[in-house]
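I've put the structures underneath this note.
Where a number appears in this text, it was derived from the coordinates with a stated rule and is not lab data. Here the structure is a predicted model, which is why all the values come from computation and not from measurement. Cβ atoms are built from the backbone, for glycine too; each structure is taken alone.
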Structure 1
Amino acid sequence: MTVRVRRVYEPPEPEDGVRVLVDRLWPRGLAKDAARIDEWPKAMTPSTELRRWYHAGEASYEEFSRRYEAELAAPDAAELLDHVRTLVQEGPVTLLTAAKSPEESHAAVLLGLLD
């Protein structure tokens, strides 16, 4: 089982396996054909409200993580998370994000839940 997080702006690599975009919004300035995205489970991404709240600088990463994990318990998100877990069991998966600091983003929360 291999799952990792990379910035979506980095060029695809053969060892990426299934490339899963984990951002709700399409990354700025990135052509869809150049991104080589295999899956885009939008319902598994943080809600707009949570994303805006966190990016406004009003919250700690720990509080953001807790709230995001609570959102992931919703039926649609949980179903998509299970789907990604299945992908991880089948081979390498790369979670892609446009976040400037992936290690303190929703992608890191997902990595922790999938790893």
Structure 2
Amino acid sequence: MISPFAFWYVATPTVTVHYSTQATENLGIVWNTQHRIYRSGRGGLYPGETSMDFGHIFPNEGFFMELYWWGKRTGNHCVNITPQWPTTHIYLNANGDIDRGEDGGTDTNRLKPCTSDDAKP
């Protein structure tokens, strides 16, 4: 019999942010998933690290997931995410911008500008 925790872990879509190993500064990062807000990491996201959060198994039409990140040289960023199962990937380049290139690996079809913040994605 599968425990409820194991089911939740396997069935819940996740979003993973990958920060370039070529970057030179750490980023502050905050996840806001349906008003469940937390700051990721111990002092931010360092070059070469990843951060992740869980969506909802059965999201309703009011569901939202936002990711905010910033750095001294990168400026403020915010993106709204519609997670897909099993994992949505976001790759940040060395400048802290979303890698939207064809070979970048970012699931750009799952991203849109934030509605609660005017920071660029």
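Quick check on the output: 1.5 is distance in nm of label points 7 Å out along Cα→Cβ at positions 22 and 38, derived from one of 1, 2. Which one produced it?
1
Which one of 1, 2 has helix-only ellipticity at 222 nm (-39500 (n - 2.57) for each DSSP H run of 4 or more, over all residues; to 500), as calculated from the coordinates, equal to -2000?
2
When relative contact order in percent (Cα under 8 Å, 6 or more apart) is computed for each of 1, 2, which one produces 29?
2
Name the one structure among 1, 2 that distance in nm of label points 7 Å out along Cα→Cβ at positions 30 and 46 of 2.4 was derived from.
The structure behind it is 2.
Can you tell which of 1, 2 yields 3.0 when distance in nm of label points 7 Å out along Cα→Cβ at positions 14 and 102 is derived from it?
Derived from 2, not from the others.
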